[in-house]
1. Consider the structures I, II: one of them gives 5, 24, 29, 22, 14, 5, 1, 0 for P(r) over Cα pairs in 10 Å bins from 0, in percent as calculated from the coordinates. Say which.
2. Could you figure out which one of I, II the value -10000 for helix-only ellipticity at 222 nm (-39500 (n - 2.57) for each DSSP H run of 4 or more, over all residues; to 500) was computed from?
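Quick note: the coordinates plus some simple rules give every number you see, no bench work behind them. Given the structure is predicted, the values throughout are model-derived calculations rather than measurements.
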Structure I
Amino acid sequence: MSNTEMKYTKGQIDAAGIILIDPREDFEKYDQALQIINYWRALHSFPLNTFQKTLRRKAKLVDPQSLVAQRIKRLSSIDAKLSRFSPQMKLSQMQDIGGCRAVVSSVSEVEKLVEIYEKSDIKHKVGRKDNYISKPKDSGYRGIHVVYRYFSDRRKTFNGLKVEMQFRSQLQHAWATSVETVGTFTKQALKSSRGEADWLRFFALMSSEIAYREDRPLVPNTPSNRVERTNELHEYVEKLDVINRLHTFGRALTTLGPVNSSQNAHYFLLVLNPEANSVTVTSYKYHELEKASVDYLAAERSIGQTNTDAVLVSVESMESLRRAYPNYFLDTAVFIKMVEEAINQY
């Protein structure tokens, strides 16, 4: 990925995105499209590594226990996003192919970290900023997203590539990963605000409860009166049997399948199979990006229409892996505690 010239044109990349969402019957063209998309994804890894190093250093200044991770967007997520916004959105324009996330203890630390970035002399240019803490999404998602365009005098091949940085508090992170865990088991795209209305409403109410605890704006269309909000939340917790189901999800992972973790690992390929109650972890060193990318695509292609999921990520250590991606390890303990505290306050 250190070549001085792009292997494909923007036109070829966009055409591959079109084939991804509408493959028809030409399997040869579809296979070629996947190869192009995989190249385009992997190309983002170099600027992503650069952003992660800086983010880790700055996050430690704010919170020594901060957690920083990066990920390359999944094929299924690319497909869903292109399908949702087609034909306006092109693959080459997608701003979150490469994503980097910092999780810090409190919401005030989130805002402090963002402020540090805004006041720094970083040479990469801000393309967009979305503050979903001051203005939460209707779904309940909260956090701050900042999109940067990479710039380097030496690595000009990567100039202009976009990296989305996400900043979350620990409570916001527990909420977001629990949405993904429930979505995985119930086979719903709750993360994209698609699925059963009861689950969507429960998570919106729960997000408002967390926002109240963090002294930040509530989610739109949720009760501002805490007693009313608690009563409605209690109704959905009972109706959906939330506590028992979350406990069940948390106990579901009975097999931590083969863990190939080498020393000085930089990338981790996670493959979650909820039907088999297992997750496999394969690690790769920094210079093994090409192999990691090939294995990532192979894992995604083998998934097909199953409920299995795969993602290629990078964290500081194996210990950080579970903290950064609890939804892949079906860890719902923190969120369960928040739900119990919310419904038992009156």
Structure II
Amino acid sequence: MAPFKIVITDFSMPLNEIETAELEASGLEYELVQLNAKTADELLPHVQDADALLVQWANISRPVIAALHKCKVISRYGIGVDMIDLEAATDHGIPVCNVPDYCIDEVSTHTLAFVLALNRHLFGHVQHVAGGQWGGAPGGAPLRLAEQHLGLVGLGRIGRAVARKANGLGLKVLAFDPYLPADQAAALRVELVSLDELLRRSDYVSVHCPLTAETRHLIGTAQLAQMKPSAYLINMARGPVVDQAALHAALVGGAIAGAAVDVLEQEPPAADEPLLRLPNVLVTPHTSSWSAESLVQLRRGVVGNVVQVLKGGPPRSVVNPKVLGKLRA
């Protein structure tokens, strides 16, 4: 039997020693190909005979999927799958899998780090001291964090972890999630509200929903106008969930007090991206998921999805479950 061809379309780590170790332990006969390809033109010469794809940011569009004549599974390095055409994958009988338990602790911790930094005006204080000043730091006296309202847009695994940690800080947690049963929210000590109410009442609005057609630019000019002038927006989801031009206008115009984002609409951003020049914005380079442990967990999980399918087992963590009735042999 010919070895399975497994293609890593793109990945930020230069070596694939963890992936290789997992494949060796599986006992599969395989050929592992590592690319640095993200577009259809770059991918097509290398993936048409692939049995499995491991994908980070490559655009796995319908034309790419249509050319995958042998592919039995697409596995994503991460939780979100907005770079993969799920409908096309389902049409062609290819399950798309993710690593749903990846980086829950890391992203939730990063979120609370943003909340604390914004609340305590930490970056302004650091710059104040670095500039040779002492005392009388900019931003004025911060409000006590306990009893303030944190609004979570999306209460999936990461949103729930944020809620649990925020409860420990004395924050009152609101959430908008039309798919979450009320009893689950109550168990987390979270008040479920409409998006409009969440925006009006929250001192910090933190976005944790997936990027879909429904959530693209979910937070725009109208939504930002509903927030308190003293409130902060945090985006931990995907850049396009927030209308970045509208966010910039709201920050410049004083509609909200500030923002902290780990994601942008364009990554990496253009050198002249105006959001990066504002003093009331914290930006980290899409690194909230990083830790030594989470990277190992991610890489093992991605390969585990592939091994499961190529050994003839049912795919796990399938994000296009309609495919299950028409999987490729």
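1. II
2. The read-out was computed on structure II.
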